[in-house]
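Take a look at the structures below.
Bear in mind these aren't lab numbers, they're just calculated from the coordinates by the rules spelled out. Worth saying up front: this structure is predicted, and the values here are computed from it rather than measured. Cβ atoms are built from the backbone, for glycine too; each structure is taken alone.
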Structure P
């Protein structure tokens, strides 16, 4: 019996995972990762590193990717809520430049699996967010790249107004990222 359900998204290579949650009056239990069970639902990634990030409401991280050692990611929120976004940056993909976004929260316990060839970012929607993710390749800062979070050519519908975020807080590096038009993707293949 699988302990999670895989839900396909409009972007090939991006899946939502709804884990089985065992709850009782004491609290809950979730098996967040089991290599055998994930392989059975089509996610055979070998994850080599776990990351844990903390953010405050209005902080926007992204949109990032890593190349030539790209990373698959398995992401979840353990405290708070985020709007998590991925953009297809695979040059020959019929989905190139398309985006997918989802609310990940401690309440819904959903996870997002993203294959290589996508830029990723998220907006913290609650006062305190703790975001955890597994990656399939070690972080290499010299290989990190990205595209602008507010690129009008992509048109991500960030829920800023709904959550009372007037100006997202970005790192200096993220403020200088190029638009998709000015960007030359290193991911030359499609799906």
Structure Q
């Protein structure tokens, strides 16, 4: 997983980076919130470590800007104080956790496991958004148990085209079969068990 650390203390960045790398993750660090906010737009999806206390702007302010940017990154707030209001505010804004600095490697590993789980779900959801309208129609029909021949007739396209859309859905969602695609769609409430609406 890609980890992005934003902290104004180089010593903290160094120690956190070492812990994160020991846990098997890639790390990129930032000292300036402004530089971070400019660069994070081009970064691969990952987990952001935000220091709460920074002179330029605090972690909650950075988190608010990330929300406004519709960032899909997971966020972990780090604080040297550990005040409950800070933690509650961060969690309400979508942070996966608020850890007191320096975190233990065990606490960090647990938080990163939650971050990975959240990112996996986010990536799946984003994959659904990549589907075209026609691919959604085909997936909806598959969810209703319709065969390729019936889908082709109802949509006014060829069976071959239906099969092409089906293959594209599987490729975009990263699943092996249509059953798994339908289950994922139902899991994310993008298709219902009753009527197949996406």
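Which one of P, Q has helix-only ellipticity at 222 nm (-39500 (n - 2.57) for each DSSP H run of 4 or more, over all residues; to 500), as calculated from the coordinates, equal to -1000? It traces back to P. Assuming 29 is relative contact order in percent (Cα under 8 Å, 6 or more apart) as calculated from a single structure, say which of P, Q it is. Source structure: P.
One of P, Q was used to compute distance in nm of label points 7 Å out along Cα→Cβ at positions 13 and 125, and the answer was 2.5. Which one was it? Answer for the origin of the read-out: P. Looking across P, Q, the calculation of Kirkwood radius over Cα pairs in Å that yields 17.1 traces back to P.
In this comparison of P, Q, the computed figure 0.50 for FRET efficiency 1/(1 + (r/R0)^6) of positions 37 and 181 (r between Cβ atoms, R0 = 41 Å, to 0.05) is attributed to P.
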